[in-house]
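Given below, in the form of structure tokens, are the structures.
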Structure 1
Amino acid sequence: MDYLFDTGSELGTHHLDHLGKLLNRPTAWALERVGLRPDLRCLELGAGNGSIANWLAARTREVVAVDIDTSQLNDVAPGVQVIRHDLRDGLPVEGPFDLIHARLLLMHLPEREQLLERIVEALAPGGWLVLGDITDRPLETLAVPEPGDQGLWDKMLHLSHNVVSPARGISWTFARETAGLMTAAGLVDVDVMEYSQTTAGGTDGCLLHLNLNQQAEPLLRAAGATDDELTRYRELMTNPAFRAWFYEFLVTSGRRP
């Protein structure tokens with residue numbers, strides 16, 4: 001099943017940029033919590049534009065950055081090896097790795113549970129797996145410009161999360177299941193970090209909503225979104241008078257004994 005979003009497009013460039021501004025800081029917190037050393041060999045799965053791979057390269061010995069589309073990985077730091085590969089075909093390089101990280105990757109892949117088990121096998125003894133994904137926690141609004149905007153927001157979230165996403169293999173519950181799956185795979189010291197923030201129209205969270213809405217437009221139209229609804233929703237995402245909670249981001253870590 002194809003990935004829902006085209007990260008190699010111009011919209012994809014902005015998509016990854018917004019994600020980095022929103023989630024790089026909590027991702028770094030989670031990675032620092034497991035302990036980083038200059039001798040670590042790291043695997044970054046779903047590397048995107050390389051922001052986390054570059055961050056790791058400044059703190060560890062080696063980073064292998066893997067993505068199905070490497071067109072955004074043109075400016076990587078020394079010590080980063082870029083490999084274009086589909087994780088569903090297996091790991092492109094042999095382990096063991098001292099640290100394996102993936103963000104917003106496995107929730108998009110229907111084979112996620114089998115892939116997690118395969119990834120665990122590539123860990124060195126004492127090595128850490130760190131997985132970050134977002135959940136299905138409702139995105140409550142804090143302020144809407146017009147009364148009818150609440151219903152529009154609710155409809156767009158419903159179409160996006162309950163109609164379009166599941167049809168493309170996306171799981172909104174995987175982030176909450178990851179800790180149990182890591183434990184079942186034999187990892188220890190399993191821990192979960194939760195992060196969220198609010199967003200307003202014109203800031204990165206709402207601009208990401210706008211971006212994803214634009215990328216998924218054909219599917220949203222097929223699911224029942226109208227021209228007027230799409231237009232008004234996109235106006236809201238740039239209107240500072242609109243405020244809501246952004247996604248809940250869970251980062252789960254576990255260590256191979």
Structure 2
Amino acid sequence: MTGHLAALYRHPIKGFTPERLNFADLAAGQPFPCDRMWAVENGPSGFDPAAPAFIPKQKFTVLMAIAEVARARTAYDEATGTLRATAKGQPDFEGAMTDAAGRAAFAAWLTVMLGDEVRGELKVIEAPGHRFMDHPLGHVSVINLATLRDLEQKIGRPLDPLRFRANLYVEGWAPWAEMDWVGRELMLGFARAKVFKPIVRCAATHVDPETAERDMDVVKALFDNYGHMFCGVYMHVTDGGRLTVGDACTAPQLEPVR
């Protein structure tokens with residue numbers, strides 16, 4: 001079963017705007033490039049940049065907790081380290097994420113935008129080499145678009161794939177086939193990756209990424225229709241290589257029945 005890569009995204013700041021890419025260079029044992037490098041604390045999280053460790057996303061300004069985060073439109077320029085952000089009713093922001101002053105300025109801009117949703121001092125946090133994943137080993141996230149269409153048919157309404165905040169969106173696989181691939185390897189363009197585990201979904205998927213409205217209970221829809229809360233899978237890159245939109249995404253060969 002050969003699919004193809006329909007879309008490719010990174011999320012430089014956890015919880016904020018997905019940024020569409022034409023290609024990505026995947027490295028063995030590494031997370032998706034430039035993905036979730038920063039997070040914004042909503043009050044002290046206990047994160048220690050000198051000894052970075054996994055922190056639950058509830059500690060951050062993420063859609064699961066604050067739907068209004070989707071009102072911000074962010075864009076990161078990797079070459080210059082510059083972040084630009086816009087939101088209706090606010091002045092535009094531009095600052096360097098590579099220095100403390102720029103990160104503090106973005107936190108201040110965001111504090112005004114979020115208003116009463118802020119429960120403590122907002123602070124942009126980072127640590128060299130650390131990524132703020134929903135799962136500590138969730139290196140690369142993948143959504144099968146046929147799976148989403150199957151869910152759409154069940155609930156009778158369209159689903160914006162960006163609700164699921166994945167890195168890779170694949171066309172051409174059978175609906176839900178990816179749930180049977182845990183522990184198996186497949187080709188992604190010129191890279192190879194092993195399926196790690198299904199992704200357990202949370203209330204972030206309830207938020208429309210365009211309107212910032214909490215308008216749908218996707219988690220309940222998954223459980224009611226399938227008896228679980230999974231949608232998408234995490235993968236670990238085992239052999240690095242370039243992955244370009246349109247590239248083949250070859251499903252693993254399943255063992256023959258004997």
Structure 3
Amino acid sequence: MPEGPSLVILKEKLQLFIGQRIIMANGYAKGFNPEILVNRVITDIRSWGKYLIISFQDFSIKIHLGLFGSYKINDRGKKEASLHIRGEQDEVNFYISNVKLIEQSPEQLFDWTADVMSPDFNIANAHKKLLLKPEKMICDALLDQHIFAGSGNIVKNEVLFRTRVHPESKIGLIPARKQRELINEVINFCNDFYEWRKAGTLRKHLQAHEKQMCPRNNVPLIKADLGKTNRHCYYCTLSQKKYG
């Protein structure tokens with residue numbers, strides 16, 4: 001599932017569509033009629049968390065690529081697209097994607113202070129949200145889109161490794177200083193993630209996610225599905241402290 005930094009890169013690639021009138025739209029996305037886009041002009045393209053938001057004068061559509069989604073710009077795959085949009089100069093195809101119409105303005109619908117890639121991300125608000133869930137495991141909290149919109153499994157594993165925190169640590173038992181370090185590191189890593197993904201070198205820079213050995217201690221990393229989210233965690237028992 002693409003994480004926040006990858007959605008920002010997609011948003012940037014699609015900026016050429018802003019101002020283009022849609023001359024053709026189709027696809028098999030459930031609960032959405034692509035024909036309403038025809039003759040509409042794209043006014044803005046943004047991302048929030050793991051969503052791409054394409055705006056028109058009176059409404060927007062949000063696109064979630066999910067676990068297996070993909071896209072092609074000025075190119076087509078062999079399978080039918082969930083959503084095909086052809087503008088006056090360019091076209092984009094989204095595959096295995098969830099598409100929904102939103103009539104509220106994105107400003108009203110989305111909490112931009114929670115988006116890990118937004119300049120409006122609010123560290124103090126994130127800390128307050130963490131404090132409200134003292135029994136929650138930090139591995140679940142780092143995937144909570146209400147706190148860290150755009151964070152995913154890569155961000156979770158790398159941030160926990162960088163900050164030396166065990167994924168099963170409960171928020172209420174993690175010192176406040178360490179909680180703030182975790183939040184700051186989410187932003188730091190997401191900025192690195194963005195640069196590495198653009199350069200095509202992300203995998204080379206990862207230290208824990210889907211790795212077998214700990215680069216700090218040269219011992220095997222533990223791989224386990226932990227927390228209520230039951231997602232893969234990669235961690236080192238020698239260097240990542242379990243609080244409580």
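Derivation of every value follows stated rules applied to the coordinates shown; laboratory data play no part. Here the structure is a predicted model, which means the values were calculated and not measured. Cβ atoms are built from the backbone, for glycine too; each structure is taken alone.
Numbers at a glance
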| read-out | value |
| --- | --- |
| Of the structures 1, 2, 3, the one that -8000 was derived from, the read-out being helix-only ellipticity at 222 nm (-39500 (n - 2.57) for each DSSP H run of 4 or more, over all residues; to 500) | 3 |
| When FRET efficiency 1/(1 + (r/R0)^6) of positions 5 and 85 (r between Cβ atoms, R0 = 25 Å, to 0.05) is computed for each of 1, 2, 3, the largest belongs to | 1 |
| Label whose coordinates, when relative contact order in percent (Cα under 8 Å, 6 or more apart) is calculated, return 17 (choices 1, 2, 3) | 3 |
